[in-house]
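What follows is calculated from the coordinates using simple rules that are stated; it is not laboratory data. Please read these numbers as outputs of a predicted model, since none were measured by experiment. Cβ atoms are built from the backbone, for glycine too; each structure is taken alone.
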Structure I
Amino acid sequence: MLTVCVTSGKGGVGKTTVSVNLGIAIARAGRRVLLLDGDLGLANINVMLDVRPKYNIQDIVTGRRTLEQVITPTTYGIDLLAGATGIAELADLREPERQSLIRGLAGLRGYDVLIIDTGAGIGDNVIRFVLASDEILLVTTPHPTSLTDAYGTIKSILANESRSIKLIVNSVSSIKDARSAAERLVGVTDKFLDGSLECIGYIPSDGLIEKSIMQRKPHIVINPSSSSAQKIQEIAMRLIGKQAADSKKGFSRFLQRMFG
């Protein structure tokens with residue numbers, strides 16, 4: 001199983017929208033995808049997909065439900081492991097709760113790709129998800145404050161471990177803006193940090209994306225011919241082109257790294 005962590009330096013850059021639409025694009029390529037709402041305590045993927053999960057990740061943490069009972073199928077070819085909206089305790093799991101979660105997740109089988117949509121910023125649970133994953137996708141926009149926060153996140157990740165991070169520049173008005181933003185971040189990362197940053201794509205600014213969010217329907221489903229949807233599709237194909245063949249080993253490695 002390929003584990004992909006989608007994160008960002010700040011909120012409002014489209015991280016969750018990217019996670020959802022990437023997941024659907026990968027599923028359409030024939031992979032079985034599980035989307036984990038890793039924004040513990042402030043989950044919202046279920047809202048974007050317009051699904052109402054009966055149970056969520058808190059039920060695994062507390063041992064009330066099994067993983068199979070908590071996973072929610074969707075009509076878009078992906079399954080959802082929902083987070084727990086408004087439950088503050090999940091935003092900073094203690095060690096007994098982490099151990100309960102690992103026991104619950106240990107039975108996960110049958111998926112090719114696990115996509116984790118983290119909370120924004122550099123909290124402890126975010127860093128744990130990031131460092132445990134095979135692939136790290138950092139979402140930013142060309143806005144200066146977004147780039148500053150993205151660089152802060154890169155520094156925090158690479159201070160823990162030298163890794164390869166993949167960059168997605170979202171909401172760009174032109175290819176020139178996308179390249180400029182990417183080159184700035186790649187340049188300072190190469191110069192000052194122990195790790196690497198690679199831009200694997202950009203997504204044009206598109207009013208249809210905001211409309212799809214308001215309609216609670218994935219953009220790539222209702223606007224598949226749009227330029228932004230096509231760019232998401234391209235990023236998805238680049239991502240799964242490097243998928244590890246040994247899925248059991250991949251998820252086992254993720255659990256070991258996530259929970260130590």
Structure II
Amino acid sequence: MALSHSLIQLLISLRRQKFIGAGEPIRMLEFGEQNWFYDVVPAELLILIDEFQDVPAERRQALKAELQQILDTKPPTEPFDICKVFYKLVFNYEDYTAVDLHGTPQALSLDLNEPLGLPPHSWDVVTNIGTTEHVFNQYQAFKSLHELTKPGGVIMHSLPNQGCFDHGFFNYHPTFFYDLAEANRYEIVALVYADCSKHPHQLKQLGSQADYVRLAVSHQLSAYSGIFCVYRTPTDAQAFKVPRQGYYDNRLPPELQQAWQNLAR
């Protein structure tokens with residue numbers, strides 16, 4: 001799993017809006033330890049760090065010094081280390097944990113198909129960037145994401161929508177994210193469709209499920225695409241609930257019901 005240009009830009013946008021990273025330091029958990037994809041030159045982070053004037057000057061200097069040391073010495077874990085400097089900037093984490101069977105030695109080598117045995121409701125931000133599509137037990141993986149996030153915390157997904165042939169077990173459609181949010185009272189902060197056939201990726205904000213359906217009806221969906229979703233969890237802790245698809249719950253507006261009947265499936 002690696003941070004590419006489009007995801008980096010989305011995270012920077014959330015940081016500029018001060019949705020992430022602008023408050024007190026946080027605890028961060030990743031399903032899948034991220035590294036740097038290199039379609040963004042790491043040295044550009046030196047300029048980006050100074051853009052955020054709300055970060056104390058001393059901390060900005062420390063981040064730049066840490067990044068420069070990585071660029072100068074290039075240890076074997078360089079892509080992971082670059083990613084963590086970027087995360088310190090955009091998420092402002094004070095504590096970082098990753099669950100990854102193929103991560104650095106610091107990652108927890110745990111199977112996401114199983115309960116993880118980690119303390120519940122302990123992390124402010126939990127990310128799932130290109131990870132759960134490789135996990136067969138979807139129920140347990142998304143239950144764990146839910147249970148490990150603090151009430152009022154953030155869950156962030158970046159997952160394949162179409163294409164990625166034989167990449168993992170699953171692709172994800174918007175109905176998955178909307179119905180998961182409905183069942184668990186998540187606030188959808190951002191839902192973005194990424195046409196990954198274009199370079200850089202073409203991003204489209206989905207204001208509603210109907211926006212994606214209109215892309216499908218007008219044959220504008222790419223054969224290679226992804227979905228980026230950010231949730232805010234409820235401020236009161238609740239048990240994870242399994243969603244039912246909105247169509248079968250009769251929760252879809254007429255436009256979507258009609259499209260469901262007419263579109264190839």
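At-a-glance table
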read-out: Among I, II, structure where P(r) over Cα pairs in 10 Å bins from 0, in percent as derived comes to 7, 33, 38, 19, 2, 0; value: I
read-out: Distance in nm of label points 7 Å out along Cα→Cβ at positions 36 and 220 derived as 1.9 - corresponding label from I, II; value: I
read-out: If helix-only ellipticity at 222 nm (-39500 (n - 2.57) for each DSSP H run of 4 or more, over all residues; to 500) is computed and equals -10500, the structure in I, II; value: II
read-out: Winner on relative contact order in percent (Cα under 8 Å, 6 or more apart) once structures I, II are ranked, highest first; value: I
read-out: Among I, II, which structure scores highest (criterion: distance in nm of label points 7 Å out along Cα→Cβ at positions 60 and 100); value: II
read-out: Computed 7.0 for mean projected area of the Cα convex hull in nm², for residues 132-227 alone - originating structure among I, II; value: I
read-out: Parent structure of the calculated result 23.5, given that mean count of other Cβ atoms within 10 Å over residues 124-131 is the read-out and I, II the choices; value: II
read-out: Distance in nm of label points 7 Å out along Cα→Cβ at positions 76 and 108 from the coordinates reads 1.8; which among I, II; value: I
read-out: Mean count of other Cβ atoms within 10 Å over residues 52-59 - structure with the largest value, from I, II; value: I
read-out: Answer label among I, II for the case where distance in nm of label points 7 Å out along Cα→Cβ at positions 156 and 196, calculated from the coordinates, equals 2.5; value: I
read-out: With mean count of other Cβ atoms within 10 Å over residues 4-11 derived as 23.9, matching label from I, II; value: I
read-out: Read-out FRET efficiency 1/(1 + (r/R0)^6) of positions 84 and 148 (r between Cβ atoms, R0 = 25 Å, to 0.05), computed value 0.25, structure in I, II; value: I
